[in-house]
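Heads up, there are several structures right after this.
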Structure 1
Amino acid sequence: MAKKPASIKDVASLAGVSTATVSNVFSRAKPVNPDLAAKVLKAAQELDYQINRAASELRSGRSKIVTLLVPDLADPFFTSLFTEIESRAEQDGYEIIVANSRDNAETERTRLDALISWKPSGMIVVPCSDILPARLKGPDVPAFVVADRVSDLSVTDTVAIDNRAAGTLAAEHLCQLGHRHIVVVASNLGLEGIRERTAGAREAVQRWGGVFEVVEVGAVPDIGAARLAERLDQGDLPTALIGVTDMTTLAILRFLADRQMLPGDDVSVIGFDDYPWMSARRTPLTVVRQPVEGMADSIWKQLVRRMGGLDGPPTRTVHTCTLEVRSSTQRIAAQAPQAGDGPKPKEHPSGLAPEGNTTGSAEGSKRVH
């Protein structure tokens, strides 16, 4: 005969407390003396007590579930963002349900249907495009915040980075090192954020009288490396490459590895996002670092406000990136101006002349203001 599951009364009896105390420990509805809470948790572990969340939520009239939908869980940026949000949710007593849209609009719709069916208190959504999913306009949709991708700012709270400034930051650093032929490797120019990063880099290169190109390679590194090869093997290689996502950074590295070329030695490289492997390479990568922790804070705090009943117009929170300078970007000799290059800038917005120096360490990182 199957053993009957432990009840909240069993836990209360073993811990020597009331059922209300047990309930407060698990729901966090009211503070509990740490010693009593420890007794409750120990008793629950000994009895293998499992919370009946559905019944708890019916009694309280509110769910302690928040859902998160991202375009691609294989992308380290989205898993990093999920990890940061999850830790904040746990501190506030919420459980997170995460789903992956696989960068597909139809899959996104079905995933949203499934997540909304859980009747969560709130939702965090990273759309697979710049268009706010129609499903989020339904009457049964709880409070939600859109992250990373720019959607209809008139109907929802959004949290993102200053994408144009991020692109400018990378290109300025290279131009200050003497580079005048720079290629941006983009994933999907159909996304406003990618277009903005590309535009910021283009404007910076043009201010310095350089040659700018962009290659769109998609979000799969191996495919991206092949597409990059198709473009760059046809002519002179640039002196510097900028990956505007973590996946395009990997595409650049695969492209260079196939040709036995080293970042920093054969061509300068700036990547996007910052993970431990990027600084643990033979040649540590210079990167534009997104403030994932700060973004997670903004997302979670705004969602908690909305779940708590905050009314009012949608808010837009914009974070800035930093440039972590490492060995993959190196100074090159000043190049004589070509005919038709146009005049060099007399005074540069950064305050540095085109031949000015930049720091070579993370401690000297530049900040977007």
Structure 2
Amino acid sequence: MRSYLPWCFLLASIGLLGQTPPPILAPPLKSDKQFQGWQHLKGQIVVVDFWATWCPPCLPGLEKLQRFERQFAGQPIAFLTVARDEPNRVRKYFDEKGLDLLTFVEDDSRTFESWGVYGLPVVGIVLADGSLLGITPGENLTAELIEDLLSGKRPPLPPIYREPNLEWDRDEVEWRDGVKPEFHVVIKPTNGGGGYLYQPGSNRISGDGVNLVNLITAAWQTDYFHIDLRLPQTPDKLYRYAVVVPKGREPALLPTLQDAVQRLFAITADWQELEREVLLLKSSKTLEQSSSQEVLTFMRGNITLKRQPAARLAATLPNFLKKIVIDETGLPGQYDFTLQYRSDSPEILLDDLRSKYGLTLLPAKRRVRMLVIKPEN
């Protein structure tokens, strides 16, 4: 299982810096607002915001962009956005939020790839002479940065995060004697990245750019919502880790990582039954049994589960509803579910569940198996 952390991964190429950036290949959200080329925009600084409705960190940036457009009106600066999304989703979001930004939307990734952008949120800055100053995480676009640009300054832009290498111990570690160990446990500080790689039943697990909570979720194969963190503070560092056990000793893999995490961070972990506020997944109609191949994906605002039980859907929903979900549908088989989500509007997901599948979520209290994390001693 390849698992990424719940933020949108940032990566972009630096090969374009100082050159004329590629054209905007995405179609305009409004048909009368075609991209006319960088020559048409010369003499203005241009801020290009790369985003999507399914990217939670991207959404605040749009309202910020709208404020900057008003704040710097009449000055030689233009703002435009490129969304990796579906036009109807973008229109709905703009209508809900009252946004009116020059926007281009593509359901492929032609513009993103031509700019060397492979994750979100990212902002590109094009100077008045038509050259690309840089590409930076969207959070770095501030009023102070814009004022510096308008005054003729060329401030360095903070770099983007690097791509995670989930098999870093295989790709980047060379043993001097040329012999790879049959057993090893490594946890070391790093920066950037984000995710882990584990195939159930495998003799190895590895991750890159994770914090302590992410390490815990991987080692105990749980999620954030089933962790009761009772630590006075948690380290703000990011880590790489890799564990390999001998072939035939696969059941020892996760306990080995669990032991290492507890020893390194001086913590204890204990499963306990605790009362929690939860959501109960209920069904009001019979669903058609699936004849599909098994599929389980969450990407670009869509959740797709094929040939999956209702309990698997319930286990998936906390990622989007931020609360534990318990299956009380009584549905006995395997089914297909196709749902839409947006981080700032859970109603979209709830409406899909209700209208397509007759599924509702009711608040309740239940005793839940929780992983209690406490300081050692």
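We did not get these values from a lab; they are worked out from the coordinates using the rules stated. In this text the structure is predicted, and so the values were computed from the model without any measurement. Cβ atoms are built from the backbone, for glycine too; each structure is taken alone.
Structure summary
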quantity: Structure (1, 2) behind the derived value -6500 of helix-only ellipticity at 222 nm (-39500 (n - 2.57) for each DSSP H run of 4 or more, over all residues; to 500); calculated: 2
quantity: Structure (1, 2) behind the derived value 11.8 of mean count of other Cβ atoms within 10 Å over residues 291-298; calculated: 2
quantity: Read-out Rg/Rh (Cα atoms, Kirkwood Rh), computed value 1.01, structure in 1, 2; calculated: 2
quantity: For 58, 33, 22 (Cα extents along the principal axes in Å, for residues 99-202 alone, calculated) the corresponding structure among 1, 2; calculated: 2
